[in-house]
Structure I
Amino acid sequence: MPMLLYLHGFLSSPASSKAVQVREWLAHHRPDIEYRCPLLTPYFGETAQTLEALVKERLPDPVYLMGSSMGGYLATWLAEKYDLRAVLINPAVQPSVLDDGYIGVVLQNYHTGDRYVLSEAHIAELKALSSPAIRRLNNYWLMVQTGDETLDYRLAVEKYRGCAQLVEEGGDHGFIGFERHIPAAILFLSGR
């Protein structure tokens, strides 16, 4: 049975709106695809171990990736390492996104209330997961909205040049109207 691994954004959770939309859509339309969305902490070494264990336990069965924001960054790392298909929604593309203002500050998860304090070692773990050059162009579908107030969409458009891309005018970092693209995203992931 194929598995879709949804990777939520920084300080988000499996309760994020897009994660819930994907889970509910699959349950209704594609129950043949197992949905997994683990809670990802900003302790990136631990998160990487969790994600790799989930992928390795399913291979050689199909594993599909869908990542939003920081989840898109992590999905890219997994897609490159394991040759997996990925849909990236307003992804973070540079590990330096957390360089300023996050070390030593108490951070709180938007959904769970969990608190975290990042050290330079955690940022180094994030940087170790970087995929500076995209080698598997056909494995990605980039979805960005130009109104993203958190990340510069142009950085993603450049990084994933040569990959399938959907660039929508306006919108925001949460990707307004995302649910209307779920059917096409699942078709892309399943190679159809």
Structure II
Amino acid sequence: MQGRAVWITGLPGSGKSTVAEDVKLRHPDMVILRMDDLRKVITPDPTYSDPEREIAYRSLIYIAKTLTMLGHDVIIDATGNLRRWRDLARELIPRYSEVYLICSLETCAAREKQRTETRGAPRGIYEKGRAGWPVPGVSAPYEEPLAPEVTIDSGTTSAGEAAEIISRFLLRTAAQQREKNEQ
């Protein structure tokens, strides 16, 4: 049985990593692929240039595709600021879903400034974005998903509640897949 991939997307600071961890608590067999971790391996001194981002996101998608082909369920924890990357994942991974964490730029920046655990994300990204670094939502585009399977306002929904919404979605789609396979 082929695994599935769930890409949790949203602005930096929208809660992607925290929600991904909470989903994994509910579904311990899922593998979390974090862009911040992958970037440290493929670009140890990241510039966040467009060509570098292209390589990083295509690599992330390839890894997710490979893991799902091997039967693993995957959570992709990555901003994925350009829609074309999420569209490529949808094209290449048969059991793919997108979760969009909507959160205002102001709330994301405030969270990022206050957080003590970054889970590998660079610190001070919004300050860097205002100084010219390519930060999605500030000095680089963030293209919102057009038709995500799940949309959650993470500015008003706790990480635990968001994880529960995603968990219910995963259980519902798994049941639908089993019914389809039985027919």
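Determine which structure produced the value 27.4 for mean count of other Cβ atoms within 10 Å over residues 86-93, calculated from the coordinates; the candidates are I, II. Checking each candidate, the match is I. The greatest value of FRET efficiency 1/(1 + (r/R0)^6) of positions 142 and 158 (r between Cβ atoms, R0 = 25 Å, to 0.05) among structures I, II is that of I. Which structure, out of I, II, was helix-only ellipticity at 222 nm (-39500 (n - 2.57) for each DSSP H run of 4 or more, over all residues; to 500) derived from, given a value of -10000? Of the structures listed, the value fits I.
One of I, II was used to compute relative contact order in percent (Cα under 8 Å, 6 or more apart), and the result was 22. Which label is that? Don't jump to the answer; show the numbers that get you there.
On the way: I: 22; II: 33.
Comparing all candidates, it corresponds to I.
Read-outs throughout are calculated quantities, based only on the coordinates presented, and are distinct from any laboratory measurement. Owing to the predicted nature of the structure, the values given are computational and were not obtained by experimental measurement. Cβ atoms are built from the backbone, for glycine too; each structure is taken alone.
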